[in-house]
Each structure stands twice: as structure tokens, then as C-alpha cells.
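S.K.: So, here's a batch of structures to check.
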Structure P
Amino acid sequence: MLFNKLNLNPKLLRGIAERGYTEMTDVQDQTLAKTLKGMDAAVQSQTGTGKTAAFLVTLFENMLKGETPERRMALIIVPTRELAVQIEGEARLLNRHIGFTIGCFYGGVGYDAQQMLLKKGVDIAIGTPGRLLDLSEKGHLKLKDVGFLVIDEADRLLDMGFLPDIKKLLQKMAPPHLRQSMLFGATLNRVSRKIAADYLNRPVLIELTPEQLTVDTITQEIYHVKSHIKANLLVGILQKEKPRNALIFVNMRHSAFKLAKKLDLNGFRCRHLSGDLPQVKRQRIIDDFMAGKFPFLVATDVAARGLHIDGLEMVINYDLPQDSENYVHRIGRTARAGNSGKAVSFACEKFAENLYGIEKFIGMRIPEKTAGVEMFATDRSLEFELKHRAQRPWSDRSKPSPGLHRDSRHNAKPGAKWGRNAAVTA
């Protein structure tokens, strides 16, 4: 069904058209059929299917109707700063011809600007649980004024330990029958359903593709490769595939910095994103990546949720995640909103043991690819390391260059295979 067939406010329809939304996805169609009537909803839908537009269109349309003028403020609770900023951006695009005041509230930055915004009045507030709770306890955020509530990525909020904060926020709000509430998640576990039952007003349960956690438009493949030559295979794949852009995931913060440096020295414009970076710098990196100022981003799981990157061609799991759900969230950054994408994963001796849990969780075997010698490229960063070491005093040459791994060979060959039925060795 098309958005313009919905009986929406003309100003909202204009914003929807300018944003480029035309035909609704399944989650949008099924959700809006209920929520535009004012019903509460608990929605399970895999990542990248258009949940954000589903609840934003609901909020804008129902707020414009003015059915609850005394509590017309909308609150959207999200797990990460990055997701808050992404949703704020989407909301502002739909708000072009409407004029609602939209605010974003998260930690890592000062309180003054956020407090001033709340004092002036906000129609739509988007924020993370900790900062929202702080602002509420200081008297700046009036949770009793919330007439519309969205809990986005509820499963992730619970995984990150936000359940106590979520309960405190909900207990400070008006009773469920005095507001419209929506809860969304890639999966709805027992705790998520309990929250929906306790804090939503007889919500309709919408479950889309509950058995399929990865979208069909993502081409998945996995290579078995020794850890010390993963960089050679990565460079080879990027040279062969020539993706317009790619998001590359690692498990450790220091690995993100080192791999981004290595790729940069191999001629791939690249930055890294990890939780230890200051929030302002993290947001600038995300904005620049989304704007296409550099094509490759190496990230830890801090970016696995909440990054909505239009046209992301490839996701690479340089390290297989230990948490099986994170595999779904990582690869879900590509093939969004009906587009296609590719997810490439490496199984090395350090992380291959995570493969069984991932495949069990997603209910499928990831197709294996064999990396022949021709797939491995020369790691040019080693030339830089050798040159740098040669320029240092003799007493310091035994120390590796900062930010780079020492590699045992220049032109690597494929290593032993660690498979589903093979023993994992160091």
C-alpha cells in the first residue's frame, strides 16, 4: 500500500513524499493500520524493515489530530546516543512543514542546552534512559506530560541493563490508558512482553517473520582464515569487490584503531568508531561516514545498533561476535528498506567457536567460501612499519610501530580452516 493512500494530514504527507517514502513495508502497513486508530502496539520485526517510519508517522499524525492536547508531548526511548540522533534526523525531515519542536537528550554532553530546550517546551523528545531519568529527577522533564510513548529496540535496551531505568521512567508517567504507547524490537522476549503487558494499554501484538532473523536481500558468506592473515584477505576482498562503502566490525576497541590505520595505509580512506571516543567526535565520524566523506568505517558493537546508513553496500565481520544477536544487528546495517546488501564474515581460530551459536540463532548455515591464494593481497601497511622502524634508533627497533600488528609475512597465503566440525586451536 502507498503512503499517499492513507488519510494523513497534508503537511505530513508532503514531508513523507519529500523524504522519499512511497510504498509501505509490511511492518509499516500492519503497524499503521492499528496505531493510526490510537491503539497501543508491541511490534516484533527484523532490523532494517522500516520500524522508525512506522512510529514516527503514527506520532506526527496522532499529535496533529490533537486528541490529547493536555499531554501531547511524545517521548521516544532508545538504547544509544547514535540511534537517538538518527531518529531525530528522520523526525526533522518529516517535520519540515509541521513545526513541532524536537529535542534529543543523551549523556556524554552538558546539561545546559538540554535543560534550556525542555524549559522552552518540546513536542517530541528522543533520548537514552539514563539522561532522561536524570532530567526527570531534576524536574526538567515532566514525564506526566507524556501523551505518546515509543520504546524502540526494547530487546537491546534490556540487553544493555536498562530495565530498572525503563521501569522508573514508566512509573513516573500517566497510566497506560491516558497515553498511546508503542514498543518495538527485533525480538520480543519474555521480559519485553511483560513490559508491554504491564505498561501498555491492551496492546495489539504484531509479529513479522519471527522465525527469520536475517533479511533475504542480504547475501551472506563466511571465510575460514587464520587470524594473522585476516588483514590480507580483507584488503583482497575490498580490492576485488570494490564496494562503494562498507562497515567493518571488530570485537575490541584497540582492534578498531589498528585495523582502521592498516586499511588507511593500504589506500582505503577509513576511520574507526569505538565507545572510548568522546561523544562529539563519535557523532562527527558517523555524520561524515553517512555523508560519504570516507567510504570505510571500522567499528565495535557500539555501532551495531542505531546506524541507519542509506545505501550501505557491505558489512564485514572481521571478528565474529560473541553474542549471536549482535551478528543479526551488525549485518542488518545493510539491505535496509528493501535494498540489497552483502555480509562477509571471517572465522579465525580466535572467534570461530562463535559460529555455531550464530547459525543456531539465525536458523541457517552461512554459505562457506574458499579463499584461494589469489584472494589474499599484499598488506602495504607492513612496508610503512618496516620503513618507520628503520628510521628509529637502533635500541627501539625491536618494538613494533604503534597502532599496527606485526605480520609474519608480506604476501600471505591462506591458512588452515576452522569449520563447524573442526577443532579450534590456538
Structure Q
Amino acid sequence: MTTADKLAHYVLPTYAQFPVAPVRGEGTLLWDGDGKRYLDFCSGLATCTLGHGENSLSRAIASQAGELIHCCNLYQIDKQADLAKCLVEECLKLPGRVFFSNSGAESNDGLIKLARRFGHARPDTEGRARYEVITFHRSFHGRTLGGIAATGQDKVKEGFDPLLPGFRHLELNDLDSLASSIQPETCAILLEPIQGEGGIHLATGEFLQGIRELCREHDLLLLLDEVQCGLGRTGEMAGWRTIEPGLVPDAVSWAKGLGGGFPIGAFWVSERIVADDKPLFDLMGTGSHGSTFGGNPLACTAGLTVLREVLDQELPQRALEHEKNIRETIADWHHPAITEVRGKGLLLGVGLNPGALPEGDGASIHLSRELATAGLLSPPAGPDTVRLMPPLTVSTAEINEALEIFRQTLTRVCA
């Protein structure tokens, strides 16, 4: 049986998969079982920060696996302490505490639980616990029941009702609508500074500033989902700082690029004083949250190795240099099928004109499939956006090769 046959026979059909089956990788390159070579500008959906194959990450994982793979959180884990210190002092440079999970969805569930705890600690004027979290259309916050309730896309909710109550979705960058929508039960605002799965849409600096002021005025938490845009990919370790450098959130979630492909997530909670002169992070005290695998020695070794490479090799700055090259090259094409390039650093979305492509509303999926056939893995994000998200270690030559494949494929498809 082929890989496709076995997947169809034994695995739940939850993914609409492209006919590509990688078996080996090296840097930005992947090969399938037949030896076909691909440029990986998906990088595990912005996850494989350092690329593939034998590198500092694979060596660190192998070494740690020979010493200690897992130790539960009933005991102290030195690598977990080191990784939390790096996230707080070198990545965010904001005081607070970190909880480790296994995925972005789990990290966002942690933010939702934090918001509920905050709403109990700071009830409304009638003494009732606040619980509502405002999120935004086209957002994506994970596939758990909490994550899909928070997500502003109907397609992920179908058939899973009744959903977790306490969420409303508004239009991104509409500050007036947001201001008029805050209710007595509202306790937090959750958003992706750069929406990933929704099509690479950015919050504006003015909108982020406005949210911060509304949070101060109404005593709300500002929660940032940086699962896809955080930890260097956008040109800053804190993705929101590429848009609004002075913003100070109350909590931030991470995953994806944190482990470079090894499963790990995390969320940070600030020291904001919230009740009885206690900091916000104190609301998530002993017994309030937990994870069997979260923050184990192997996962934290992976996270530490990735962050050290990103910081020491100045990969965020390289991401900005690559962005400039990509934008200038695509602009020079003057291609009628391309409407714009959105995003920051190496989290970029190429907007497509459905009228110029044969599949109309399915243009992004059709183009992604054709790109894969041509040797470039570039995933869709919504009906009219194709993403460019290579490893942060990608070379200029690989960027240029990928863009030429993109140009030639787009021209052929349009013809």
C-alpha cells in the first residue's frame, strides 16, 4: 500500500492533504520517497524555525534523549526553568511567569482560563464574575472546544455546538465597533497581531494602541496570540513589536516555532497587580492548571536550542532582509493575479485576484497544488492568499529560486 492508501485506510480524514509525502529534509529542502526535491516555504506551518535534517536542534534532541526524556511537573525541571528565563528576559524583556504546554491550542486555552480567573477576581459593579472574551473575525485560536469558540471563523465550529459560551467576534481594526461592544461581562480582548490562518491580516498600530487604552478604561486583559507570528519570524522576538513597539500586553501565547518542529507550547502572564496587591500570574496558582507532558526536559531542550540559534544568529533581522527582497521582486512582476503582499518578516501572504485565476474562490488551494507540483511548498490561507513561510535559516539563493518557481507557475496557471 502507498502512503496515501494507508492514510486513507487507517487515519481519520480530518486533513485535505496535498499529494506530497516528504521522507527526508535538509535545511530548507525536502525530498519525497521518489527523490523529488521541494523548497519548503511552509516549514510545518511556520514551525520548523531552523529547517530540517542534521543541525543544532537535532543534535540537542538526540543528546537530551540519551539523558532524560520526561519528568513530570511534580518535580523540578532545570531545562524548563532555563527556557522560561530565556523567554522572559531575552525574548519578551518583560517581567512575568511562563506555563508550558504542548501546542498553540493548549496555550490559548490557558489564556482563556486566565481570563475567567481574572473575571472572578475583578467582578462587575454588581459583584458578578465577568467571563466574556472578545476576539475578531478571521482569527484562529486552535481546535480545542475553547479554541474553536474563540476563533472567528464559522467553518471550524460546524457540528460542534453547543460551543463554550462567552465569546464575541468583531471586525479587526474597527476601534469604534470594539469600544461600543464592551459589556459589563467582558473581561478580556484576545487577538493575533498578525492573523495567520485567516489570511495574513495585520492589526494596525492605532488599533493596538486603542485596545490598550480600552483595556485600561474598562479593566480588561489584553491577550496576544503569537502562536504563528512570535519568536522571530516577523523580525522581532515579540511579533507585535513590528507593528506597535510600545505595547505591553497582559499575557501572550506561543507554540509552532518555539520548538522548531518538536511539540511545545507556552504562555506568559504579566506581573500586573490585579487583586489584593497580588500579580496577575498569581491567579494561576497551585492546582489551577497542569499538563503531563508540558515543559518536559526534551521539549524544553528543543525550545532552548531554537531560541539560542534565533537570538545568537540574529535570525529576526535576516527575516526582515528577506522580506525586503521578496516584496521588491514580486512588485517588479506587475502580475495581474497578485493584489498585494501582506505580513512581516517571513510570515508573508501573497494576495490573489480570484478573477485572474481559473479556480475563482478556490484560487489559493489550486495555486498551492500547482506550486507543489513545481517543487515549491507554499500553503494557502483562506480562499485568496498563499503564504511564504520558509525556515528562518533560508538562504537568499533559495528565496530567489522559490520566487522564480512562483512566478513561472502563476504565469502558467493564468495562461
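Computed from the coordinates by the stated procedures, all read-outs in this text should not be read as laboratory data. This is a predicted model, so every value here is computed, not measured. Cβ atoms are built from the backbone, for glycine too; each structure is taken alone.
S.K.: Taking 17.1 as the value of mean count of other Cβ atoms within 10 Å over residues 195-202 derived from one of the structures shown (P, Q), identify that structure. Display every interim value, and only then the final one.
M.R.: Working: P: 17.1; Q: 23.5.
Matching structure: P.
S.K.: Then there is this: For Kirkwood radius over Cα pairs in Å, the calculated result is 23.0, so let me know which of P, Q that is. Show your work: numbers first, answer last.
M.R.: Working: P: 23.0; Q: 22.1.
For Kirkwood radius over Cα pairs in Å, the value 23.0 is produced by structure P.
S.K.: While we're looking at this one, here's another question. Rank structures P, Q by relative contact order in percent (Cα under 8 Å, 6 or more apart) and report only the one at the top, that is, the highest. Write down the numbers at each step before the final one.
M.R.: Details: P: 18; Q: 22.
Top value of relative contact order in percent (Cα under 8 Å, 6 or more apart), among P, Q, belongs to structure Q.
S.K.: Moving to a separate point now. Where is FRET efficiency 1/(1 + (r/R0)^6) of positions 219 and 347 (r between Cβ atoms, R0 = 25 Å, to 0.05) largest, in which of P, Q? All intermediate terms of the calculation are to be shown ahead of the outcome.
M.R.: On the way: P: 0.90; Q: 0.20.
Evaluating FRET efficiency 1/(1 + (r/R0)^6) of positions 219 and 347 (r between Cβ atoms, R0 = 25 Å, to 0.05) on every structure, the highest lands on P.
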